[in-house]
Structure P
């Protein structure tokens, strides 16, 4: 596997609609940067969030997730409570080619503030809006800015296409449109 440089990411984005909307350069004036970078793509967070709450004293269980443990929020700035967590989604819609795998890592601007972004790899032939997991590891409230950069996606291409893709397996998060809660 080899990491894809900017010109190859651009080719996939334009010719195969791998990223929509696609921003061909880094946008950074007065915002947390987003768009194409040297070896990746900085994704943006949309203005829809699900913030963890303990109002209903629910237990977090990945096998039987209780949606009452989340509060919906829509707005330009989301405040994540101290030592808490939120889910969000990207502005960008992805269509990953069969010979490509991605890894997503948080941006240093947020990481230096104790805000950690976790996203599982985008597997070959996965498609959809990305559900972002955003943790506030600090003892203070943390702001997340909608429509700005939140994480960077790195693209890896194999010489050979995989034998079984995410689409072949009929993955449970395929073509997701909204913020998806855990599914079994």
Structure Q
């Protein structure tokens, strides 16, 4: 019994000290929000430092460099093309993609009969051995389209030049004007 009384005294002392703290509810609320934000950002990858983690699991290292090459080439070509417009001047372009390279894999289809008599279609990737590793046969790699484009052009102060840039980009990528932003630069 005395042990229970000691625990009760300790508990009552702690509760008295907690009651003396001003704005305890605010402190606990802030602490709770901080914990939730920490959990959220740790699961979204905001704190990750590896570029490969930020690009997602869809891209392996070979595809990441292919994607970067594709993106850089597309950006350079667009900058060069916009620069040829009369009055556009010096241009910089930034492309935003929703996803990376999509691969289409070869499959074999087999119809299997289950023990209850129902038939199920089973698709299996066709594999080849390459340097001792089994890999699926890739039929096609589909390069992504940009989902939005930002352009900074020194001649974009002129409304006609700005409209010409927007029309050019719309024709190339079939994007709506809300997905294309053109800004005047130096």
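Summary of computed values
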| quantity | calculated |
| --- | --- |
| Which of P, Q leads on relative contact order in percent (Cα under 8 Å, 6 or more apart), largest value | P |
| Distance in nm of label points 7 Å out along Cα→Cβ at positions 28 and 132 - highest-scoring structure of P, Q | Q |
| For helix-only ellipticity at 222 nm (-39500 (n - 2.57) for each DSSP H run of 4 or more, over all residues; to 500) computed as -2000, the structure of P, Q it came from | P |
| Entry that produces 15.8 once mean count of other Cβ atoms within 10 Å over residues 4-11 is calculated, selected from P, Q | P |
| Comparison of P, Q - label where mean projected area of the Cα convex hull in nm² is highest | Q |
| For distance in nm of label points 7 Å out along Cα→Cβ at positions 68 and 156 computed as 4.2, the structure of P, Q it came from | P |
| Given 0.00 for FRET efficiency 1/(1 + (r/R0)^6) of positions 12 and 172 (r between Cβ atoms, R0 = 35 Å, to 0.05), calculated: source structure among P, Q | Q |
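We did not get these values from a lab; they are worked out from the coordinates using the rules stated. Bear in mind that the values here come from a model prediction, so they are computed numbers and not experimental data. Cβ atoms are built from the backbone, for glycine too; each structure is taken alone.
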